[in-house]
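Some structures are shown below for you to check.
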Structure I
Amino acid sequence: MAAVGDYQVVEVGDQSVIITRDGNHRLRAFHNTCRHRGSVLCQQSRGSFRARRIVCPYHAWTYSLEGELTATPWRLEGGGFDTARYPLYNVAVGEWAGFIFINLDEGAAPFDDRTLGDTPALLANWNLGETVTVHTMTLDLE
């Protein structure tokens, strides 16, 4: 996910999470659910938000890549509706050497060098930040 708006959906247990890059190339992660009616936002496992917007397929509620609700088409005007109260649900996310880490715990400490402990030093000889994916495989274990 090198480009702004590129995304990947991952499943963590029974939770679906969108991982993307915002306009500042910052990694972001959100629960893959619209705040309006709970619809799944991303049906595809990977892709790009080319318009730099996340749009719900159900009622077209629209979110920025930072997770802010920016538009609610077909919503009745008035009634004191405050879009700032309905951002996407954030998921804690961090990145190290090309690896992405997410934590579903809302109270998780921020991801930083302390999170990894001795891991960077133990793996320093392998230049993991320069690796590329050449093949993926998924296996179902019984």
Structure II
Amino acid sequence: MSNITPEEAHKALWEAGIVMRRKVMGNAYVDNQLKQGASEFMKPMQDLATEAAWGTIWTRPGLELKQRSLIVIALLASQGKEAELTGHIRGAVNNGASELEIRETLLQTSTYCGAPTGMWSFRVADAAIKKLKEEGLLPA
């Protein structure tokens, strides 16, 4: 049986999570999210996202980061989560996903979620991709 306390476990997951979160999403994005979530009310949600999603799931073996990013894009598109979808498109590019791979992920998602979801997600992705091209993160 481990002698690690719950506080130590949370700290270890948070530390692993913040490293992964910054690797995938970039420092500027993460800093902005943490700043927005800095209130006493929001902090537990930021901690949960960092520990559970980034510290537990994103650090697991079995899938490459690019694969995880494409899965997240499909899930966020299917739920209509615009801000998160935009952020994770950037994360997917950071993880080596191409414009083609992002487009194909959204096309496949559209066949299961319907044309309105597909059209909406393509508009969101198009704007995100244009911005990434302007920043030189994707080929123009």
Computed -23000 for helix-only ellipticity at 222 nm (-39500 (n - 2.57) for each DSSP H run of 4 or more, over all residues; to 500) - originating structure among I, II:
II
With distance in nm of label points 7 Å out along Cα→Cβ at positions 34 and 130 coming out at 4.6, pick the structure among I, II it was computed from.
I
Taking relative contact order in percent (Cα under 8 Å, 6 or more apart) as the criterion, which structure among I, II has the greatest value?
II
Winner on mean count of other Cβ atoms within 10 Å over residues 26-33 once structures I, II are ranked, highest first:
I
Origin of the derived value 2.4 (distance in nm of label points 7 Å out along Cα→Cβ at positions 42 and 74; candidates I, II)
I
Comparison of I, II - label where Cα Rg over 2.2 N^0.38 Å is highest:
I
Between I, II, which one scores greatest on distance in nm of label points 7 Å out along Cα→Cβ at positions 66 and 82?
II
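Values quoted throughout were computed directly from the atomic coordinates according to the rules given, and no laboratory measurement underlies them. Note that the structure is predicted; figures quoted are calculated from it, not measured. Cβ atoms are built from the backbone, for glycine too; each structure is taken alone.
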